[in-house]
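Novice: These notes open a run of structures that come right after.
All of the numbers you see were taken from the coordinates with simple rules; none came from a lab. Every value quoted in this text rests on a predicted model; they were computed, and no experiment measured them. Cβ atoms are built from the backbone, for glycine too; each structure is taken alone.
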Structure P
């Protein structure tokens, strides 16, 4: 019995030592000293949508890396870019991690499409196609650039480019912007087609060189014979024909940057659109020009006496005109409704019809004066009241023969809530014209008031009926307002004609 007891006492320390070593053995078994293994990458969503991923576009999404020996991860890289992770989300057979934001123009491309996990036991790499989406082309900076000029394609995902062909010529030297939104190159000497091909690691985009003329705006849409008219837009090079209000213009000059065409207006007899044709196609305005006729072509007031006009000449009212619609003018200083032309005419435009003018004095801070009241008329057809406000515009011919510096021309309708502030001198330069010009005010430019920024400086108009009422019919008020604390530097001497609303898109 003593012998057996001695053996037991001898073995007891050995047994306790083995028991003490068991946690360490278990830890080694769990993989801290074994290299990691990756078997798949899955979506981090509930089953059954936790599908295996073979590719992805990095958008900050969460994924689950599955495999073995992952719990002791010290670094996880996607395309060589380290990801931040929480060790609490690491398990022996899985690691939950967020894909990092990756700027593909800055990465080591030898590590592209790889997922690497490093643990205390080693590291492993796994093929995972993580990259930008397929390329997209939006446009080109200058279709008409000369050979050797710097130009750029605009688009998205213009990165990791493998092949680039412009107009049938392979471009071997090019540069992508950091985020792949531009692709810069030198215009080739020869273009045999209009095809553009860009192939990246993510795919290929095919596009054509587009240069259909675009008419953005016109200096004077209602010119008299002999007026200078300028049409502004894009892709106005190589003009083959120009039609203005149904009349062919045979003599014109295209600017060097191909962004404007100038001509001297002939005698016009009818309303019609503007059309410019080049070898790339024809661009036509969705609205008519030369629109002097009351209640036609969107005209809501043309000052020719068809509508009601009341002009207060210091208490000597000339009376009311006949017809419906019209204006009621209240001007503090000199004001009128007349056909004199010497003060307002110039090289950009003349006016031999009747028009309204205002001539107001310097405005003190925070005050307003002058005013033209447009009686109620149909601004937008009922069928178009659900259109986006940016599809329609308020247009008018104006002439400002002397410097206008300070204050705004405010325009508001009879429906309260929105206002447009025209403040051309706000840029710091006094404003004036060289005769009659056309101004275009998209209805989307009318804005609500803001409690901090002020009247007409809040949210933009989103529904036409909020400006014109449920039937698209309203009156309006045009007046001058000084929003500054100091007085304006000048008064306001301006003439108005052919106020109209037209569809511009």
Structure Q
């Protein structure tokens, strides 16, 4: 059976064809990075939209494409249910579709825009611009969830990521969709235009990488990956053993760093909520944790923090990062601001009684991105807890940090695509901001990337140990770092304006 006949059979059922194209397009995302598949799926979708008999059918085609795309891209959310399958077994078949359905609805917008535009350049250009608009909306509405932006399909290597320093991941999404739609313009235009775009794209990447040679600060990083299973993490019978594992790994990694670099300061990082005790407030836990530090060492540790009421009960909780020195003195504290629905707070006023994380109290949100000054003139980090790192243009506060620090607990994702997708987003933020990205993950993947997104070191998924590396130096502020989402916003406005001028079709012409 030829490819043409397969497409014709699918076209007879446009909703099924759209779902298949959407599901296949997710293969372009991490960790598969099968970018060429978009050269089939995006033209296939636009062809279906061109054949749609009305705006309702076009909307359904867009929704089915989005549902398939998000279902394959977000299948890993089921692993969060499996951490307590006895309690949440009934959610197993619902979790991934339940998230993919609302996320997939954002694809209706670019589908309707493409349907109303004439074939050729107007439809391709307008669809690319509207796709980015939908991604921007998805990253903002209902607290936002800009996971798996199409631009992260280039996060497999430093070279193709470099234009993100100018236009961000949203801008990369625009040109990715634009390139994928070019086959609809014919072979000559597709090869000519696509070749020119890729030549400029990769040429800029090579030029930028050459102009930003690897540089270090001298400070030594020790990232501790305790590799604690999520179902054991808050078990009271395992608290002491988990804490001792982190202390022992800290002592081991710090000793190795001092032996190799006796004069260098040592920055030890524990992942999100690594401490099973309230490390910012528990004197005994602080004493034990900091005894493992060298004299010039600092511990930057993820921990839950509580605020106590007059009755001695906790009346507020925060997902925090605390900075402690070798004497147990606190030098900084950061509270997570972007909280996870159904994990750290109950959305919709608790109408859906689903709380996957332990405990019965919502976490309180912090004020937002900030910079934590460190003693001794060390470069100050910009902390990002868990999925705060997935928000382009929202990872740096008013004061530019010297590096970005992402502490996370990806044990929720299991051995799935989730940790790799999360890692790709973190890597993209390094390029966008021109800042090193240091990532400590509970079960992996822990990694260090320099200001250009080059990998300095990595500790794989499911490994227990420490990752040591020199803290890379910051680069100059990037264009995207200065202007943020205004840049992809301008790109989408310009593309939509040109597409509308070239080929807006009146209802009678559709």
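Novice: For which of the structures P, Q does the calculation of distance in nm of label points 7 Å out along Cα→Cβ at positions 38 and 166 return 3.7? Could the numbers behind the result be given before it?
Specialist: On the way: P: 3.7; Q: 1.7.
Attributed to the structure labelled P.
Novice: Same structure, new question: A value of -0.63, -0.75, -0.99, -1.34 was derived for log10 I(q)/I(0) by the Debye sum over Cα atoms at q = 0.10, 0.11, 0.13, 0.16 Å⁻¹, for residues 142-429 alone; which structure in P, Q was it taken from?
Specialist: Working: P: -0.75, -0.85, -1.04, -1.30; Q: -0.63, -0.75, -0.99, -1.34.
Structure Q accounts for this read-out.
Novice: One of P, Q was used to compute mean count of other Cβ atoms within 10 Å over residues 374-381, and the result was 19.8. Which label is that? Display every interim value, and only then the final one.
Specialist: Numbers: P: 19.8; Q: 16.9.
Structure of origin is P.
Novice: Using FRET efficiency 1/(1 + (r/R0)^6) of positions 182 and 230 (r between Cβ atoms, R0 = 35 Å, to 0.05) as the calculated read-out, with 0.20 as its value, let me know the right label among P, Q.
Specialist: Derived from Q, not from the others.
Novice: Additional query: Could you figure out which one of P, Q the value -14000 for helix-only ellipticity at 222 nm (-39500 (n - 2.57) for each DSSP H run of 4 or more, over all residues; to 500) was computed from? Let's see the in-between values first.
Specialist: Details: P: -2000; Q: -14000.
This figure was derived from Q.
Novice: Identify which of structures P, Q gives the largest calculated value of mean count of other Cβ atoms within 10 Å over residues 206-213. Kindly include the intermediate steps, with their values, before the conclusion.
Specialist: Values: P: 16.6; Q: 13.4.
Comparing P, Q by mean count of other Cβ atoms within 10 Å over residues 206-213, the maximum is at P.
Novice: Assign the value 23.9, calculated as Kirkwood radius over Cα pairs in Å, to the correct structure from P, Q.
Specialist: Details: P: 29.0; Q: 23.9.
So the calculation was done on Q.
Novice: Assign the value 10, calculated as relative contact order in percent (Cα under 8 Å, 6 or more apart), to the correct structure from P, Q. Don't skip to the end; give the middle numbers.
Specialist: On the way: P: 10; Q: 17.
Structure of origin is P.
Novice: For structures P, Q, calculate distance in nm of label points 7 Å out along Cα→Cβ at positions 174 and 278 and state which one comes out highest. Walk me through the intermediate numbers first.
Specialist: Working: P: 2.1; Q: 4.8.
Checked P, Q; max of distance in nm of label points 7 Å out along Cα→Cβ at positions 174 and 278 sits with Q.
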